[in-house]
Structure I
Amino acid sequence: MLALRAARALRGARRFSDASGGLQLSFAAPHTVYYFETSVASVTLPGASGEYGVTAGHSPLAEQLRPGVVAITHKQGEEPEKFFVSGGFAFTDAEKTEVSALEAVKLEDIDEAKVRAEYAAAAKGDDDDSKAAADAAKAMAAAIGVTL
């Protein structure tokens, strides 16, 4: 009986030890795969209920993503790599996070003039699609430090 309890405890310790090796990140949009099972230090995600960070050992979570910034820290202490996502979903367990975005673009590739033009065009509409496009453009502008 004692051996059975010890085996259970050791199995739990092994999982914790494996998790400390880094978080496995898979990150994709319909047009491309950015990362597939890549080891990273942490990921910060724009959840529908608020921004949250994920590291190895995180409790299981499924979260809808709102328009915002996904920040990927490859090694502790480094500046994160940042992407803007227009929405999507993230699924997390103790060892991995899978991010499926509707659209994703590196912050450094965002053109301020195009964001302003997209917002101006979307703001003219009064239907739900126009409102969603305006909200996404506003979030994208905020991500690059522009006020609309």
Structure II
Amino acid sequence: MTKATLYKLSELDGPEKQKQQIFKDLGNLKDFELLDEDILVATYARSDVIAEVMGPDGKAVKLYGTDNRKQEDRWQGKAALVVAMGPTAFRYHPNGQPYEGKSVKIGDWVVIHPSDGREIFLKDPKATGNDFVACRRVHWASILMRVDDPRRVY
């Protein structure tokens, strides 16, 4: 993920706005065809604001995290947004038996282990800047859980 994209995502207020920005920066993914059981997820970036406290004058003061915090999300972040799915993801177990458990869909926030996927940078080919989105290609079995709010995961 380029530094610009890290900053842009971490400045947004809440996961819903991040989700909208990620899909905007990726553009149309129809020209990407994930194979078999793979899932493409975009890395979640935590907010720059780590706390809001009352100052001595009674006014709210925001405490900001460091730039290292953004890099930690890139390398160690476990929350991600499902942006594309292969045709057989969540359909069959490795032994060929039909899968009957819960699955995820595009637009869901999920929890992964970062080392289970390979980092890939993608962007809308029509975009003029260098705002690539950090994504990971993971096997569907690497999805640990679905979450409503990625801010609860680290």
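When helix-only ellipticity at 222 nm (-39500 (n - 2.57) for each DSSP H run of 4 or more, over all residues; to 500) is computed for each of I, II, the one that comes out at -10500 is I.
With respect to relative contact order in percent (Cα under 8 Å, 6 or more apart), the largest value across structures I, II is given by II. Structures I, II were shown, and distance in nm of label points 7 Å out along Cα→Cβ at positions 30 and 62 at 2.1 was computed from I. Ranked by mean count of other Cβ atoms within 10 Å over residues 54-61, structures I, II are led by I, which has the greatest value. Supply the structure label, taken from I, II, corresponding to distance in nm of label points 7 Å out along Cα→Cβ at positions 86 and 126 with the calculated value 3.0. This figure was derived from II.
With respect to Rg/Rh (Cα atoms, Kirkwood Rh), the largest value across structures I, II is given by I. Can you spot which of I, II the value 0.40 was calculated from, given it is FRET efficiency 1/(1 + (r/R0)^6) of positions 38 and 70 (r between Cβ atoms, R0 = 25 Å, to 0.05)? Of the options listed, only II reproduces it.
None of the figures in this text is laboratory data; all of them are computed from the coordinates on show. Worth saying up front: this structure is predicted, and the values here are computed from it rather than measured. Cβ atoms are built from the backbone, for glycine too; each structure is taken alone.
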